[in-house]
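Below you'll find the structures, each written out as structure tokens.
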Structure I
């Protein structure tokens with residue numbers, strides 16, 4: 001692949017990802033208290049759901065934010081009843097964060113709503129089986145890229 005082709009591909013991928021992410025972020029679950037949840041908070045809950053209990057430091061590293069930023073995010077999630085801080089058994093200075101059942105419910109519902117949106121929009125494109133396969137394969141490559 002030439003440098004020019006690589007640049008063009010990276011540009012198109014950036015634009016498509018940005019636009020799609022913006023549409024997906026607009027779809028989220030709303031609980032009975034109608035509380036607002038930021039994308040960063042949803043990301044924290046999703047990480048806890050996928051990877052289990054974390055220390056604040058490990059969670060900050062995973063989400064690529066500073067420890068004070070993570071502490072503020074977790075405080076907001078605690079206030080909404082979506083996360084809980086658990087003191088470490090061996091080191092009282094250390095705190096672990098875990099997701100609550102209410103937090104898990106918000107994540108599951110939000111992700112399902114977003115999946116349904118994508119299913120609807122993909123169906124509207126009336127893709128061929130080959131195009132659908134290419135889209136699936138591209139999604140696998142995009143996940144690899146996102147996990148670098």
Structure II
């Protein structure tokens with residue numbers, strides 16, 4: 001298995017980066033949709049239904065598959081021999097940040113259900129503030145992988 005992963009390393013890395021970019025795009029965009037949804041839309045009207053369709057499709061058709069692919073290809077990289085030195089800090093800081101990113105994804109999914117049930121109680125300000133979470137985690141992840149501290 002190690003030989004296969006070592007030989008496939010450039011392709012796995014390529015697929016991992018593409019998956020991460022797709023996932024990040026959704027993590028940046030969905031909270032912005034929530035801001036507009038909570039600030040500009042009345043529950044139960046046609047625009048509410050439109051926002052719910054956009055939010056559901058973004059989450060289900062783009063973000064969920066991208067997150068799953070990110071995890072699959074990321075774990076393949078982790079199990080590729082000679083790639084990660086677990087005695088260093090960077091793989092641990094990246095792993096913790098990826099877990100944080102996954103938590104944020106799940107938090108967004110729960111908020112989508114709130115909108116669908118017309119039970120959202122969060123403000124546009126909350127969603128604006130939460131929109132910074134993936135940026136902070138991305139900075140930690142990229143610094144971890146590039147600088148390898």
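Only the coordinates and a few stated rules stand behind these numbers; no lab work does. The structure presented is a predicted model; accordingly, all values stated were derived computationally and were not measured. Cβ atoms are built from the backbone, for glycine too; each structure is taken alone.
Quick notes on this one:
- Value 23, calculated as relative contact order in percent (Cα under 8 Å, 6 or more apart), assigned to which of I, II: I
- When helix-only ellipticity at 222 nm (-39500 (n - 2.57) for each DSSP H run of 4 or more, over all residues; to 500) is computed across structures I, II, the figure -22500 traces back to I.
- Entry that produces 2, 9, 17, 19, 16, 12, 9, 7, 5, 3, 1, 0 once P(r) over Cα pairs in 5 Å bins from 0, in percent is calculated, selected from I, II: II
- Looking across I, II, the calculation of distance in nm of label points 7 Å out along Cα→Cβ at positions 52 and 76 that yields 2.8 traces back to I.
- Among I, II, which structure scores highest (criterion: distance in nm of label points 7 Å out along Cα→Cβ at positions 12 and 124): II
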